[in-house]
1. Assign the value 2.4, calculated as distance in nm of label points 7 Å out along Cα→Cβ at positions 175 and 343, to the correct structure from 1, 2.
2. Figure out for me which of the structures 1, 2 the number 4, 17, 21, 18, 15, 13, 8, 3, 0 belongs to, where P(r) over Cα pairs in 10 Å bins from 0, in percent was derived from the coordinates.
3. If relative contact order in percent (Cα under 8 Å, 6 or more apart) comes out at 14 when worked out from the coordinates, which of 1, 2 was used?
4. Given a value of 2.4 for distance in nm of label points 7 Å out along Cα→Cβ at positions 87 and 167, point me to the structure among 1, 2 it was derived from.
5. With Cα Rg over 2.2 N^0.38 Å, for residues 207-302 alone derived from the coordinates and found to be 1.32, which of 1, 2 does the value describe?
Structure 1
């Protein structure tokens, strides 16, 4: 329902008996979810389409009161109106896709208190009256005009995957964590909050004066937490890896240094951090418009992965999914198209990876590809394109063709769709939290939670990392 750029009212003296106003709206998912939240009717069935009424209960028609209020508040009398009483009867439900029309008609005017009595009703596309009765409104005495009226931005999350991660962490023992070069407020506070929640036991590695200055700016008392002093960021990365190799920390967390600095200390064979697997990066992503948490890989480490690299990248992500409690993760292998095309190399890799899974070279998940992003994430898009897939619309892991496409896709989801991503490095002997310098404290905290869950799985021998 779009609001007018300019909005004016009808004063009490201008209102005439018999005058009417109406408004029609087709209910979107967001509108119905808002009505469900505010009415308290949060039954999962309320999102079923009105085209399938036998699928279950829908939001009670009381939500249509909002549409009547919108007519009164924006059209007749408009701005400055105050609803003082309602006498309404209710009949029926509403659902996504319903077309509702609210009509208000002036029945009487009472000069004392400038009260206007309206006949108010709301019907659906079938003509069924959902609400009918009287509404008593105190009308404005003077003209009001509002310019450039725009609705507020509203974002609804179907779930909060990060909160689920935090709850899971409640059962994990704190993990000793080398926090590498936490020399600004955001990177320091991410570690501090994780420590306060008993997710990690931090060891701060970096220039001590800069760390303490960041703590002072954040008004944080570092107390008895250990600080290992270093002269600069490269030395911080090297020292943190040395602490990990010596067994003094069980994990590492990137602070306010570049990714290539910390990865440059981890990747060399001499670091002692490598395993038989290719090192890769995964993002655990929460998108408001998707029905569950999913992962994307690799957006930070492997620039142009080969087929052999992609095999390890997928297996790393599957093992992470297992640690997070996903028994049989569904892996969508992305390309620009959903058919094998010799001219598009990523489609050949996707087909080969699926066959490798069939032969047991990749285990623990269900693979499908090549898939374009739309038919990986949407079962309806796959149906329209006549794609039969166990993965489409229910993906747990997305494998991007290369770092560029993964990084761009994630940042598009972040800045255009409100996504949040918790980053972690896989294929190393200890888990490494790899966040962006622009990440919020909440995102850093979620990354720490993922790390703690992985560390717990390794302690118990349930993680499949080699």
Structure 2
């Protein structure tokens, strides 16, 4: 028997003590934080395509950094088509358990940070910096956790491959490049969502709604400026109204949690209407924005309050607003329940937009649903329940992860129940205690998925 194991609940005949895993983290805390600090220092925001850097120099550099770490720990490593890196424990390149995180990050944004965005900062038990939660912190926790198991003498009966992506935030174009050269995982998880195990992800569809406005009316306003992107609720928009500058302020949150923030688009519309700053068609359009979308995050303002038992309510988020000489263009993100279809959403939206509007689908991601009774999912549930003492009943998510792109992958971690709307905003953070618990859960999951055939969980198998 290798160190730190004892007889216990049937899971390949052996389990690792929670206290032992905690002690292993504590002993190697400085090593973990040093590795995380090294990776977080790379500004891995998508940039201009270059030779051997399909998503820019930053995303490519961070792949080199993590491969060098893995090699230093004694693992097999490679960078695949300049898109994804892997760190592998075992020799079977065709049949492996995959853990798929990402090391690219969204930009720091225009908001003020209290800490350097592209560095690891610590204060009162909390870690700060772009990517500490999404997704560098959990990804490096998997790497160091695997190293600690190796150093402790554990011998997995199945190959484990940690896969690190570089384009998850911008559409996951790294995955096809990886699969062009490498076999997909047999099973695994991405630590880029939430706990417990996520067996389903809602459908996502983004629309561009172009509404004609008479030039005589739209000329009342100038260009709308501010940080507008599909990953977050805009928090500050500025424009000129009849030659006078005005600003609308909100609170930035991810687009899958709009109720946690304040949307500067609808705040801008409310200011224009309540202060009677515009008139005519433009005023009517702003009133439609208010009636349909202001504080109405679940489709009720658009006549599409769709809901199901598996995944809850539809979520709607306006994320961009622009003007031309004769139209207003709205970017709208929808996350719809797993038992509904994109056609249901599109039909309802067509009935709700202003007359004459043109609707264009700019992003389409059908829902993903796995069998929540899969015995390998049960392994992950056991790891979560053993380390936390919490109910591990599998759940669904509003987010979009690598589970939609990489075969045989489900989402598992890093956020715990009740933690929402932290990523993609200023002062991104994760409590060190939670990151430690993540590492413990992931280590236990690696043991459970590789000690023996994970499809045979019945007692005595």
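FYI, it's all coordinate maths here, none of it is from the lab. Here the structure is a predicted model, which means the values were calculated and not measured. Cβ atoms are built from the backbone, for glycine too; each structure is taken alone.
1. On the way: 1: 4.5; 2: 2.4.
For distance in nm of label points 7 Å out along Cα→Cβ at positions 175 and 343, the value 2.4 is produced by structure 2.
2. Derived from 1, not from the others.
3. Going through each structure in turn, the value belongs to 1.
4. 2
5. 1
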